[in-house]
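Novice: Please go over the structures that come below.
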Structure I
Amino acid sequence: MALLKAFKALRPVSHLVSKVAAPPYDVISSEEARRKVKNNPYSFLHVDKAEIDLSQGTDIYDEKVYQKAKENLKSMVEDGIFIKEKKDCLYIYRQTMGTHTQTGLVGCVSIDDYMSNIIKKHEETRKDKEVDRIKHVKYCNANTGPIFLTYKVMDEIDEMINDWADKNNPLYKFESDDNIGHTVWVIDDEDVVKRLVLYFEQVDILYIADGHHRSAAAVEVGKMRRKENLDYIGSEEFNYFLGVLFPHNKLKILDYNRVVKDLNGYSFKEFLKKVEENFIIEEYKGKNGYKPDSRHKFGMYIDRKWYKLIAKEDSFDSGDLIDSLDVSILQNNLLSPILGIKDPRKDKRIDFVGGIRGLEELERRVNAGESVAFSMHPTKMEEIMNISDKNMTMPPKSTWFEPKLKSGLFIHELE
C-alpha cells in the first residue's frame, strides 16, 4: 500500500504565482535561466538554479550556489512572496497543454515506501547529480521540486478529485509563457483528505515518471536526519518528500530524440552501409520530417535529408523487455557499434532533445554542423510500468513527459 500524507505547503501568494512558477531545474541551462529571470526577481529559478545570482562561470556544484539558494528562499519567505499553509492539506494540480489535460494530487510520500520498492524507479541515477540535489535539499531544508509520480488509475480517486475541483474555486489559475495552463485547488477538508489517504492505501505501487535524482536525494537526506534524530517516530516531515501523483492513463509521453556530433570517422556512404546491416533504410519524401508512427521505426536526418529506419527482426530480442525497447535497439545496433557511443550518460558527442521542441530542432542542429539526428517513437507508459514491476531499469533518456511540473508552486519543509 502507498502512504500519502497531507502537509503544510509553503506556497506563493496568489497574485505572484505566475511570476514565481518556473521550469524544473534540470531542463534549463544556467544561461537560459539567466535570460528567463531578467526583470523577474520572483522566479523560483533564483532558488532552484541559484548560480544565476552569482558571477557568470560559477561552478553549479560550488558550495556558494547552495548557500545562495538557501538565502534566496529565506528572503522570498521574509518578503511575503511565499506563505505557509496553516493546516495540513492536499492539493489538486491540473495542467492543460493544447487538447491534453492531466490532473494530479499533490502531497507527500514516504521515504520508507521508496526504500521498500513500493515507489518504483525505471532509471539509474548519476552520483554527481544525486549529490547536487542532496546538498540543495540540506541547505534549503526543504523539497523544492515535486516528484512526478504515477499510479494505475483508480476510478474512486478520479471521482473524488474531479468532484472537489467542480465544486470549489481554484487557488491558482494561470498560463505560463510556454502556453501551458495551470490550475490548483487546495483540499482543506479533513474528511476528504482522510478518504483520499485511505484510497491510496489500496494503491500497490507508485511509479516515478520524472524526478529520479530528486527522489533519491530526498530519501538520502531523510536517512541522514534519522541518524541525527535516533528517537524519531516516523511522523516527522523528513520522513516524507513532495510528489504529484497522476493516474497512468492521463499522462503524455513524447519522443526523446538524439543528435550526434560526428560519424565516428565514417564517410556518409560508409555510415549508411554500416546502418544497413541492422536496419532497412528508406529515403523519406514527406515535407515535414519523419516522425515514427510505431515501435521499431526511427527517423534519421543527415546531409539535409530524412530517412526512415526500420529495425530488422533478427537485430534484437523481441521477447526481452529491455532489448526490445526502441532506445535499446538504436543504442545497441547503431549508436554503440557504429558511432562509438558506449555510454550515452557520459559521452559528450551525443545530446538528447525532448520531443516538445519538434523535428525542426533536430534539423536545425544538424544543419548547423552536427552530423546526424534520430527521431524516436515515444516509450509507452505500459512499458515503463512493466519494467519497473520487474525491478529493472530502462536505458538512459528513455522518456520525456510533457507538460513538465512547474517548480515553486509547492514547497515541503523538512521541519
Structure II
Amino acid sequence: MNERPLTGMFRPDGLAPDIKEYESKGGYQGLRRALSMSPGEVQEEVRASDLRGRGGAGFQTGAKWSFVPMGENAPRPKYLAANCDEMEPGAFKDRLLMEGNPHLLIEGMIIGAWAVQADIAFIFLRWAYKEAARRLEKALHEACQGGYLGKNILGSGFSLEMRIHTSAGRYICGEETALITALEGKRATPRSKPPFPQTSGLWGKPTVVNNTESFCNVPHILAKGAEWYKSISRSADGGTKIYTVSGRVKNPGWWELPMGATVRELIYEHAGGMREGYKFRAVIPGGASTEFLIEEHLDVKMDFDDVQKAGSRLGTGTMIVLDDRTCPVGTVFNLENFFARESCGWCTPCREGLPWIAKTLNAIECGEGRYEDLSMLEAHCHLLAPGHTYCALAPGAVEPLQSALKYFREDFSRHIEGKGCPWS
C-alpha cells in the first residue's frame, strides 16, 4: 500500500503536528469538502466507504449516523461523542492516534457532527491519558483560532462546540450508554436499548458515539472518496486498520495495514515472530474480551467476517500473544479478575457471576481446584452469554474463558491433578 491514511500524517519524531503542518499535508480538506455537501450526502459517502466501527462492535458507521432524526422538527440540541476511554487490557492504539495527530480526531468529529447536525461534541478521554489531553487541548485551541470550531465554521453557517471530558477511569465507561450516563454526571451504568442513543441519548437527546479510530478514518474518506477508501482494503470491509501486537514477540507494537492482513503476517512479519526460546501457542485477536485463536488460524484474515468465522471477533484488533511458557489458566484468571473488578454491578449475572469465575480460577491456579469446577465454569459461560445480562461486558468477559476451556483443557486438568500451576 503506497498511502496510509492515518499514520501518513504522523511526524517521525513522535511530536504532534501543529495546525499549520496538519493543513500543509491536506488536513481539514475533508471537512471543507463535507461542508460543501449536505449532511445526508456525507452520511451516504461514509456508508459507501464500508467503514465499520473500530471500537469493537464493527457496526457500519454511515448506517449508525443515518438513524439520527434530521430536519427542522428533530429534537435539539444533538450531541456527538468520541469514545477515547480505551480501558481494555492490551489496548493502546487510540492513545497513539490522539498523541500522534490530535487534529485528525478533531476533524473527523467535526465532519461527523455536520453529518448528524450535532450542536455539541465531547471527547470522552481516559483519565490516565495526560499527554493526549495536553495535545488535544492545544489542538482544540488551534482549531478554534483557525475557524474550524465555534460559530459559523468556515462561513458555512454551521456551529459546533467541542469539549474534553476526562473519564472517571472505569472499563464500563467504554460501553456507549454507560459513557452517556457518565457524561450526565451519574454513576456509569449501561442503559437498556431501545431507545438507542441516536434517538434518545445524552439528556434524552439524539447522540452519536463512535470510537477514536473510527473518527480518524473519516477525514480521508471525505477528502479522497469512498471508492479510494475501499480500494486500499484487502477485504469486504473498507480501509485500513490499526493492529497492535503484545506478548513475547520480538517487536511488540502497532501497525496500520490494509483491512484483512492475516494473523501470521502481523505476528511473524511485523512483530518479528516469537522471542528466542518461546513458541507460539495462541492469540487473543481483538482485545481481552475475545476468544483465543490457535496455530490453525494463523492464515485467517483480520477482518470482521473472517475472524468471526474462525470462532472469535476482530474487536479492536488488539492482539495478545500467548506463548508456550505462559500458563493459560493464569492468563485467563488475570483477565477474569479484571472484568470482575470492572463490573458496574447493575445486573446479577455479571455482578455475582464474574467474581465467582475469578475465585474458581484462582483456586485451580493455587492447587485447590476440582474437576467439578470445570463444569461450573462452562455453565457460567452459558449463563453470562449474550441475552442474559444487561450489557455486553459479561458476555465479552467469558469469551476468553470458554475458548480456553476448549483449547487448553489439558492445562486445566494438569492444575487439578498436580495440585497447582505447573509453570510456577
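Novice: Of structures I, II, which gives 15, 28, 26, 27, 4 when P(r) over Cα pairs in 10 Å bins from 0, in percent, for residues 176-255 alone is computed from the coordinates? Intermediate values should be presented prior to the final figure.
Specialist: On the way: I: 12, 31, 38, 16, 3; II: 15, 28, 26, 27, 4.
This figure was derived from II.
Novice: For relative contact order in percent (Cα under 8 Å, 6 or more apart), find whichever of I, II sits highest and give me its label.
Specialist: When relative contact order in percent (Cα under 8 Å, 6 or more apart) is calculated for I, II, structure I comes out on top.
Novice: Further question on the same structure: If mean count of other Cβ atoms within 10 Å over residues 232-239 is computed to be 20.2, which of I, II is the source? Walk me through the numbers before you get to the answer.
Specialist: Details: I: 14.6; II: 20.2.
Only one of I, II returns 20.2 for mean count of other Cβ atoms within 10 Å over residues 232-239, namely II.
Novice: Quick check on the output: -12000 is helix-only ellipticity at 222 nm (-39500 (n - 2.57) for each DSSP H run of 4 or more, over all residues; to 500), derived from one of I, II. Which one produced it?
Specialist: II
Novice: Let me ask another. Assign the value 67, 49, 43, calculated as Cα extents along the principal axes in Å, to the correct structure from I, II. Mind showing how you got there, number by number?
Specialist: On the way: I: 67, 49, 43; II: 73, 45, 35.
Only one of I, II returns 67, 49, 43 for Cα extents along the principal axes in Å, namely I.
Novice: Taking 0.60 as the value of FRET efficiency 1/(1 + (r/R0)^6) of positions 24 and 168 (r between Cβ atoms, R0 = 30 Å, to 0.05) derived from one of the structures shown (I, II), identify that structure.
Specialist: Only structure I yields this read-out.
Novice: Moving to a separate point now. Using mean count of other Cβ atoms within 10 Å over residues 32-39 for the comparison, can you identify which of I, II gives the largest number?
Specialist: Sorting by mean count of other Cβ atoms within 10 Å over residues 32-39 in descending order puts II first.
Novice: For which of I, II does mean count of other Cβ atoms within 10 Å over residues 112-119, calculated from the coordinates, equal 16.1?
Specialist: This figure was derived from I.
Novice: Once mean projected area of the Cα convex hull in nm², for residues 208-287 alone is calculated for all of I, II, which comes out largest? Spell out each step's value before the answer.
Specialist: On the way: I: 11.4; II: 6.2.
Going through I, II one by one, mean projected area of the Cα convex hull in nm², for residues 208-287 alone peaks for structure I.
Novice: Can you say which of I, II returns 0.00 when FRET efficiency 1/(1 + (r/R0)^6) of positions 72 and 376 (r between Cβ atoms, R0 = 30 Å, to 0.05) is computed? Intermediate values should be presented prior to the final figure.
Specialist: Working: I: 0.20; II: 0.00.
Matching structure: II.
FYI, it's all coordinate maths here, none of it is from the lab. Just so we're clear, the structure is a prediction, and the values are computed from it rather than from any experiment. Cβ atoms are built from the backbone, for glycine too; each structure is taken alone.
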